[in-house]
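Following this line, the structures themselves.
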Structure 1
Amino acid sequence: MIEQDFDQLKQQISEIQPVAEHWSAQQVLRWAFDKFGSKVAISSAFGAEGMTLIGMASRIHPAFRLFTVDTEFLFPETYNLMDQIEERYGIRIEKLYSLLSPHEQEHQHGPALWSRDPDRCCELRKVEPLRRKLAELDAWITSIRRDQTSFRAGARKIEWDAKFGLVKINPIADWSTKQVWRYLHDHQVPYNPLHDRNFPSIGCTHCTRAIRAGEDPRAGRWSDFAKTECGLHVIEPAASPKVDCM
């Protein structure tokens, strides 16, 4: 994308942003597919929210693109769900990997990096692969909701992602957990069975546990650290604009 087109797109997003706040999730998705075609993709870790978007997208644009960051530390239930998704929706999940294998990471950074420096582990296994993928796209679609964490509270349904330099689309930003589960059940969308075992938020095996009664839904993530985000949705200062890379 040349710099002029880059600036024009940012201007278009700023103009449509307040209008989109009144759109339904389906309207936001339809706009994204119409606007960006094959240059937009859904990012998912296959939690309840992600499965809601996948089920919804299959009804609007069956040939939608879907990618995930495979840290190589996911639960068996998550890998099984990925197989179900490909079979049911007739798509191929684009899987992203760290530049380092688990063995190479241990060799370079020592054993169990996640237990000593989870931010660094997430950077290596999640953020860096995502950054490479987003360089190929004009927009990405996420399943974040505003009430999940303080970092997500200000998310708009359509916004400019200054961290990665492209359009970020959050169709269910204003949804509640109840709305998510109603959609899954009403449309018989498959979901991770770990949700039925007190895992409301599911990530890597090393950094995810079941929550106890009364705990916050994300208390099972990085529970030994003051950490609630892997870094994908944390706002940082804008990088230099991408030029001729899309």
Structure 2
Amino acid sequence: MSSISRGLLLLLVVSIMAGCQTTSLERELAYNQDKLRVTEEQRDQLEFQLATAEREQSSAISELVSVQQKMANISAKNAALVAENQSLMARPIPASAIIDEVDLGGFDGIDGLKAASDGGTVTLTLDQQVLFNSGSAEISKRGHQSLLKLAQVLSDQFSGREIQVEGHTDSTPVKKTKSRWATNWELSSTRACAVLRELISADAADTSRIAAVGYGAQRPIADNSSKEGRSQNRRVEVIVFPAR
């Protein structure tokens, strides 16, 4: 082989080797660029997550401060209420504010009587059919026995109390006995006074502490349109007021 041919062959080999090296470097460079791009994307994602976490942390801190302030306000209000309750509990209760518990057991078994209490006031409702005969304002024998028992309980358990005897009728106008009572006002008043006299004679109360009044049909407790309702409205009530 001539020296010229060897030179050309050597030049060709060098060119091929140089081309191969260039291709390898380009591939390595492209690979590194891809890795750089992925790394930058990961960095951007991490920066976004960090910024989000910082915003959430700031919001959480603000919410925590707000909750702590509300708790402090509630604690202060609770402390004030506790102090106020302790102050109220330490005050003496006025005698006028004390409501005695009323024992109504003594009235059990009295014929024609119903007992109830409200705020220390005792209402004793007497069935008019037990107290009086029809069309009469005179106490019947049966009514007399009931009033004797009632007077004993009033004397024993309610001594010194103010008592009011109230007469009530239904709304039916007086007709048959109109010559004796012009209206239900007179009838109810006469019957209330009859009960009062019986109680006084049985020493139920001092005469200065007992009174009688007639309301006629003005204070019904039931519907006057029915027979049963009218029967309930015809009554005498003995009101025993709380002790002063």
Structure 3
Amino acid sequence: MDDFQEVKHVQMDRSGLTLSRRTEASLRNAMASDTPLVIRSSLADRDIMALTDEWELFVAQNPTLYQMGDGRGRQTLATMWDSPMRLEHDLQDTTTPNPVMAWLSAAPPGSVAARFWQLQQQLEELAASHRPILRRPAFATGLVPTDGGGITHFDEYNNTALVLSGMKTFYIAPPDSMSWENGPRTGNRNERLDVHPFVLGRHQEPSLKQWRVTMLGCGDVLYLPSGWWHHVLSTSHSVMTNVWTG
């Protein structure tokens, strides 16, 4: 990662899971200027471990079937958590709430999950003040597939993402750093299957000066504007909420 410049970041409030006025102002400026921004938390290790315990207890005790990605059908959270699967439940038409959001919203007062829910609501309020909220999806990944996963692509919405578990590494590049080109390896019109931050392809692609990188851990937030190319690598057992606006 030393070859890539890092995404600009600011620090969260000293309490660990609260946006200070200065941090709020930085996020508003990033949204207004369509500039990526990372907000680093100072969450204590004991709180990270407590949150993991709270989530894994919820996973073990929840018998509901949820929609998985990549054609894996409907599975329990426990099956997903111990397999190379990805929870994509609320990207399907369903009356069942996303389990990550349901878990956070019902967290007991004073728990680490309840503090995350307060931060989630704060992020949603800020995002809604900039653009209308389109969706509030949350994703979870069990074991990482052997191929590592990840496709370089862009989204046609702004995303405010909050990591709850595991690590996620985002490699991002500006919208004008490359374009979609017709071919069997390019994928959909928001994808470049032939482009990878570490592998040179046959098409012109972002230079090292254009790629930026950030590694997100528990409590960290990324604001990624619409149109920015990104390639995401996740560790096993990662959980992330998102606020999509457009």
Source structure (of 1, 2, 3) for helix-only ellipticity at 222 nm (-39500 (n - 2.57) for each DSSP H run of 4 or more, over all residues; to 500), computed value -11000
1
If Cα extents along the principal axes in Å is computed and equals 173, 48, 31, the structure in 1, 2, 3
2
Looking just at distance in nm of label points 7 Å out along Cα→Cβ at positions 76 and 172, which of the labels 1, 2, 3 belongs to the structure with the highest value?
2
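We did not get these values from a lab; they are worked out from the coordinates using the rules stated. This structure is a prediction, so every number in the text was calculated from the model and none was measured. Cβ atoms are built from the backbone, for glycine too; each structure is taken alone.
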